[in-house]
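No value in this document is a laboratory result; all are computed from the given coordinates. In this text, all values refer to a predicted model and were calculated from it rather than measured experimentally. Cβ atoms are built from the backbone, for glycine too; each structure is taken alone.
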Structure 1
Amino acid sequence: MKNETKAWLILMILSLVWGSSFILIKKAMEPIEGVMVFKPFQVGGLRMLIAGMVLLPIALKSMRLLNKRNSFYLFLVGMTGNFLPSFLFPLAETKIQSSLAGLLNMGTSVFVIIIAWFFFKDRINKIQMIGFSLCVFGLSMILFRQVNEADNDFFYALYVVIATACYAISMTLIKHKLQHLKPKEITALAFFFMLPFAIALTYFSGGFAAINMEVHTLQALGYLFILSVIGTALAVLLFNQLVSISTPLFTSSVTYIIPVIALFFGVLDGESFNMVHLIWIVLIFLGVYFMGKKGKNDVKSQERKVN
């Protein structure tokens with residue numbers, strides 16, 4: 001199979017897997033409507049624990065790469081990129097639709113721009129600023145209108161916003177502080193640092209005690225294992241392979257397809273969605289496209305570095 005064909009295949013698989021994670025979170029808590037099996041903190045703890053154990057062999061092989069500086073940043077990446085979002089999303093989805101959670105996840109790119117500008121002094125050109133404004137406006141319209149039109153709680157939607165800010169912190173740290181490590185090493189070691197927290201969260205939230213042999217519990221565990229093993233651990237390995245055989249621009253496109261898949265699964269599960277919101281989705285895509293554009297000075301600067 002040619003690399004181009006393989007890259008497209010991996011991209012579609014990743015989009016489907018990560019896009020379905022929002023409905024899987026919902027089903028892990030409530031496999032059947034009206035039957036709550038696992039609580040948000042239990043889902044977060046168990047998800048982190050299962051994924052961490054799956055990635056443990058890679059982490060153990062990568063231990064030689066650890067030093068004081070790496071350990072500090074890997075801990076922050078694990079906390080912001082994995083641990084905190086692992087229960088913020090389930091907590092949000094107790095009061096908002098999974099499709100809304102998936103759409104708001106696009107806010108990550110907005111926070112990446114803010115954090116990179118404020119803390120790492122990355123320059124933002126006019127085109128990127130226009131894109132930033134379009135994204136903020138589009139996300140605001142989706143948030144306020146969807147909250148008013150469907151059975152969503154505005155304050156619980158803010159948990160997703162906080163989670164996307166956490167993702168942005170993690171991504172920015174990886175870009176500026178951990179580029180010397182491979183993506184699979186970063187992911188495995190970050191999960192390794194979070195394992196004690198995952199065990200503690202699962203134990204104190206009653207996650208271990210909630211596991212039994214009842215039918216609904218087994219259904220919820222099935223969704224949780226798919227979410228943890230396929231949607232978290234194995235998906236990362238596929239993503240690493242995609243990075244190695246394609247361009248960064250092509251690889252980043254997965255983050256724009258995920259919300260569409262999340263919306264599809266949400267509507268399929270009976271969640272409401274006003275078709276007018278497609279306008280705001282297109283506006284956000286356009287904004288993200290502009291944020292990825294480089295100004296003339298940036299291009300010239302990059303050309304001088306190459307030459």
Structure 2
Amino acid sequence: MSLDRETVRRLRDGMAQGVLSFPLTSFHDDGSLDADGFRAHVADRIATAPGAVFPACGTGEFFSLDEDEYRQVVTIAVEEAGGRLPVVAGVGYGWAQAARFARIAEEAGADALLVLPHYLVAAPQDGLVAQLEELAARTRLPLIAYQRGQVTFTAASLRRVAAIPGVIGLKDGHSDLDRLQRLTLAAPDGFLFFNGAATAEIQARAYATVGVPAYSSAVHAFAPEIANAFFTALRDGDDKMVDRLLRDFYVPLVELRDRVPGYAVSLVKAAARLRGRPVGPVRAPLTDPSPTDLADLRALLSAGLDLVGAAL
């Protein structure tokens with residue numbers, strides 16, 4: 001069995017058993033990397049049995065890490081995973097810089113790469129495909145493309161992407177289910193799809209209807225009890241529990257998240273700190289929540305934990 005096929009198998013098996021975990025990157029109060037804090041955080045996440053761990057991605061503030069910090073973060077995640085579950089590291093910017101991060105991730109022992117949307121410029125479909133071709137030619141690690149922001153694939157382009165040796169899947173952050181259905185139908189058998197919408201649980205039911213049940217969970221970074229309870233309820237068809245968690249926790253969380261740009265990460269980090277996790281502050285250009293928003297977050301987190309019988 002090829003390396004790519006084995007990685008696909010492990011990811012598919014993991015997706016069936018739990019959410020995809022995107023750990024936070026820990027910083028000291030002065031903004032420097034807190035490697036020990038990150039190790040503790042990622043070990044705690046792995047202990048709650050996610051399907052895979054994705055270090056140094058959007059929730060992990062990839063955009064703010066230098067190459068040495070990135071190496072430390074990916075290495076720690078690989079060490080803590082210990083081969084028990086796949087480690088998929090984020091890479092990004094243009095393909096030349098993405099290739100530099102890919103080499104680091106490969107040396108650190110990552111199993112695959114999530115290719116984050118490229119920097120700044122809009123690009124035609126040929127360019128989006130070429131970006132992945134250039135990166136795939138420069139790494140032995142399997143690639144998962146991520147369409148979000150200015151990256152959107154057509155069905156025709158997705159066929160070309162899926163034909164690139166080493167590209168094994170697509171993470172979708174657009175939530176355009178009409179387009180996504182066309183992509184899933186255009187893809188070859190075995191190609192992986194992930195729901196990567198912000199606060200993906202909100203749309204998990206809808207994604208599942210077009211054949212994309214797997215999803216990333218930012219909530220897992222601070223409340224795995226809630227994330228796992230939702231995953232279990234959705235998998236088992238417990239619509240009453242799914243509705244309750246959506247109505248009383250996830251929808252209010254999204255409303256709080258939408259108050260300030262960047263809260264999709266800042267609130268997650270703040271919630272982890274409320275639970276005593278050593279993740280530290282966010283780095284600029286993100287900002288930590290205001291006192292008012294932090295108080296609302298605390299109340300919402302307490303309510304969510306009460307729903308699943310866990311303590312703040």
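Where does the value 26, 14, 13 come from, among 1, 2, when semi-axes √(5λ) of the Cα gyration tensor in Å, for residues 35-162 alone is the thing being computed?
This value belongs to structure 2.
Given a value of 1.00 for Cα Rg over 2.2 N^0.38 Å, calculated from one of 1, 2, which structure does it belong to?
Working: 1: 1.00; 2: 0.94.
The read-out comes from structure 1.
Computing mean count of other Cβ atoms within 10 Å over residues 51-58 gives 27.1 for which of 1, 2?
Checking each candidate, the match is 2.
Suppose helix-only ellipticity at 222 nm (-39500 (n - 2.57) for each DSSP H run of 4 or more, over all residues; to 500) works out to -23000; of 1, 2, which structure was it derived from?
1
Give the label, chosen from 1, 2, of the structure having the highest value of relative contact order in percent (Cα under 8 Å, 6 or more apart).
Once relative contact order in percent (Cα under 8 Å, 6 or more apart) is worked out for each structure, 1 has the highest.
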